[in-house]
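Bear in mind these aren't lab numbers, they're just calculated from the coordinates by the rules spelled out. Predicted model, so just to flag it, every value in this text is computed and none were measured. Cβ atoms are built from the backbone, for glycine too; each structure is taken alone.
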Structure I
Amino acid sequence: MQPVWFHVDMDAFYASVEQRDNPEFQGKPVIVGGLGNRGVVSACSYEARVFGVHSAMPMYQAKRLCPQAQFVPGRMERYSEVSRQIVAILQSFSPVVQQISIDEAFLDMTGTERLFGKPRQAAILLKNRVRNETALVISVGIGPTRFIAKMASDFDKPDGLCRVSPGKEIAFVDAVGLRKLWGIGDSTLSALAKHSITTVAQLREYSVEHLQRLFGEAAGSYLHKVSHGIDPGIHTGVTKSRSISTEMTFPVDITDVDILEQNLLGMSHEVMFRAIEEQVTAPTVAIKLRFSDFSTISAQTTPNKPIYSAEQVYSLAKELLHDRWKPFQPVRLLGVGLHNVSSTSTAPQQQELFDNPFKRKRDLERTILTLRSKGRALQKASLLDTHEPGQQ
């Protein structure tokens, strides 16, 4: 039986939620993120993207490019709530749903034809369910591997639906083109151009050994695989124990520590809000870094005290980042995760002699989620980023 993978991408997710919740934003450029001069764009609508705005861009730059946009502070608790609603729909289509961030997931749809029809029919059903129940739009990519499915979901966005049949992988990556090949950024394109490689077909002419001599072992292996339409294995790992994680591949390599830390802060809140909603706890915080040469490292820490709040996750993740990252080292991908997750009803609770401030913050985060579910608009101050340069 041929494997069938769906990759579901919630189009411009944060901005789309804001446009849905605020009808006056419909059809207008919307930019979500920290609003201060140190802030970073978390997401933007397609109306804003035509002005050159993209995620991970400094907010001051986004304001210069698109001053007429609606600038909105992120509401991670709200996005987490909507994401969980969409994931519940995904889980009704497949018993294997691998959520890799708040706005994207893989579904193993192998062997589901009797229930939902052929892959394209199933994708249409899924898209319609999400639209009817949430008033939001998703793009679905279908392929024989996760890698091809992810590329396919981005091929015809927004509201996309693209299927790549087995045996058509090479033709598909050729059609996508080198510039849009997943994982290849501007710095890689420049390095390839120095060797007169400007198309996927030209890249495919090189042996893996030759590419490794030119670009290093990790990058050479990656380039060889993706040029042949082979899954490089980025999302194939399944942890032995349950985890909640999120990651972001940046549109451009990031060297600015402020941008990395701002994204780390948002990701820390994302995973913790998901943990609170799912009523689970985790003893371990982990980060994932992929650099411009395609080398990837992971690091984790298990503190002596229980992990209660997003601020605590952020503090631990930031320590891991500074331990593993060299200043100005270009970062292509950043991820944060909670590992060894267990239910709050079954997890062992460590008794503490003194009140834990992070536990109070978890109570605050739980309260925010409860009020948000009742329609109250609340936002944690730590995510607003209203500092001006030079302020602490």
Structure II
Amino acid sequence: MQFLANEQQAMIQSGVRKFAEGTLKSGAAARDAAGTTAPEVLKQLAELGVFGLTVAEADGGLGLDRVALALALEELAAADAGLALLVLQHVALSIGHMQAVDLLPEQRGWLTYMAAGNAVCVWAHGEDALHRDADTVTLRAERDGDGWVLNGLKPNVFGAGIADVAIVTALAPEGLCAFGVMFSVPGVTRQQSSEPLGLRSAGIADLAFDNVRVGAAALFGPAGQAGVAVDKALQLARLGVAAISVGVAREALRLSGRYANDRAQFGKPIATFQPIQWQVANSAVEIDVARLLLHRAAWALDHAKNADPLVAMARLTAAETATRVTDRAIQLHGGYGYTREFIVERLFRDAWALESLFGSPGLQRVRLARSLAA
């Protein structure tokens, strides 16, 4: 098995890393405090091609694979996990959902528009407040002539405070449906969500729909049959959360090593003390294990293998690794680790938010056990 990135994957990894380190890191604290991301940053991401990573070249994208997506998300997350989540919402969930259905000719323009980053799109599906249960949907869709009318609420949608459009799931008499809804349509309002502890730069908000009418072309796939596309989108979401978790853990380890070399106790750097060395070594091993599982799962998705158990393993391992590594980073920094003066505090908050996103660790274990028993 090949563990090295190919030329295309290495190019996008290098480009995103350069942008993340040169531009994103310096503004991450300000975006976290503000709870949003400025349009200029999104424009720069669009120019880099990030929003069209997995879209075919014929539709205006880069035509790259899931391994490239995982590499890009890890690099973004090492600078700003919330912003990486916003990219995940757009690329993996929204575009991933659209790619899982047979698009009508008039709908392909959506794909091209989104690949260029002309509009940021989020995916609004599960309606439980913490996104632990991805199948809770109460938003209603009723036929109205040749279109549909939507009523209900999608709470705590990451990216909704920033985006221009959403892929929204709703229950219709036929079953589960998915619609593309522009936020400029009458009846769509963005409301203040509860303040999140982590991933704040993604711009969380509630989406309310009050007699929102959309045309027939807003429906992606046959009415009542959105479940298959939802499952595929959630699979990509879990892969993306694993990639973001690896990026967060990697940055926490880097900062821990730097601090351990700079901080002196008893006349020498604390990096020379065995307990500190063990913490750093354990973190390094766990991160590498998580990354290898992540790339193995991404490779399986690209090659049409049964990726469900691999994605579950990668998601579970990476998220729990991020919480352990950031916890160690906090402890290694001592009292300073609990202050906003040091970045590890933000990484710690982001890691704990990631662990429950799109399925708790317990749910991942259940999914893995069931797939192994099938």
Structure III
Amino acid sequence: MIVSENLRADAWDYRPWLVETRRTIHRHPELGLEEHRTATFVEDKLVEMGIEKERRGTAVTGLIRGTHPGKTVALRADMDALPIREETGAEYRSINEGVMHACGHDAHTAILLGVARWFAEHRKELAGSIKLLFQPAEETTGGAEMMIRDGCLENPHVDYVLGLHVMPYLPVGVIETKKGPLNGSSTLLTITVRGLSCHAAYPEQGVDAVLIASQVVSALHTLVSRAVSPLDHAVLTVGSIHGGVRANILADEVKMLATLRTVDDVVRDGLLNKIRAIVGGIASAMGGAGSVELEYGYRSLVNDPYVVDVVTSTALDVLGPESVVWKEQPSLGVEDFAYFTAARPGAFYHLGCGNPGAGIHSALHTSTFDIDEDCLPLGVAVQVASALRLLSQA
């Protein structure tokens, strides 16, 4: 294990470089699987550092081999932006109209490049290997799963994986995490109810799909309160409903889109069975028919307790005694780092980037989101020190 008593100072020396790197990425945001310029930028930086790299599509991996044998730790940064028009007014604002780094992935990428720089400069002292995972499409199609399928956790075999996400409700110098489930899973439901169209003046001649749908929605909204333990976590939302063509015609079909969020697959599967029963049962009882199509989204993100202990103890050493906040309950928002923690022991945590005194407090996924760039070197320091501790484990 490398011992660096001045790791935070080392990372702080990188601050101007990190800021420039982050702002360059911020000016040129790209949507999921379109991160061609960003991926090339990352590749060029890795080549400058003398780091082995491989690119598949817009996914980039880097490998730093130590001069001594040991474990392998992977660190991930997502690179994609969002279809949001930036309204920060910053000098480094997006030049791509309608696309913005409103979720901090520019910061994540800059931090991981800072981690790469530190390890590249200390590789002669390194026992083990560091893998760098620059991931596309976190916001859309699940780039993590694609990278894993392409073998990013092998050659060499990865033992542990680390990830972070900047968080504006936390001040700079603080991290937040929890052991076990941190983020929920998502399932998209397409619900169709079918009736029989007729003139509204003669409703007895038809089957009203709108009426069936209204009963279905009401019944679905009782599920979480009556079919899920208050000690579990779930939310079911019907967010879209469409049917009918005219005011005086009974609709023969209504389509609804809904999302189910849980942190437990057993709870999820139980609810899905009940949703099917409600849709089919109510529609049948009212003379129609109902069906449910499922599209599974991201899985639950479950942190490994041991790796969380490593990260939090490291943060306390690097950032100070008040630097760790424990998240009491998991979020039902999704995060595709879940696929990495399902494949290897790992930890994901939130890195404070907020500074209300400087006007930096807008929420993620908003047009005015920005970060206090002091979080960049702090993220590098925590990631580097955490990886070193994991590499030192026998």
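See the values below:
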item: Read-out mean count of other Cβ atoms within 10 Å over residues 98-105, computed value 20.9, structure in I, II, III; result: I
item: Test item: Rg and Dmax of the Cα atoms in Å calculated as 20.6, 79, pick one of I, II, III; result: II
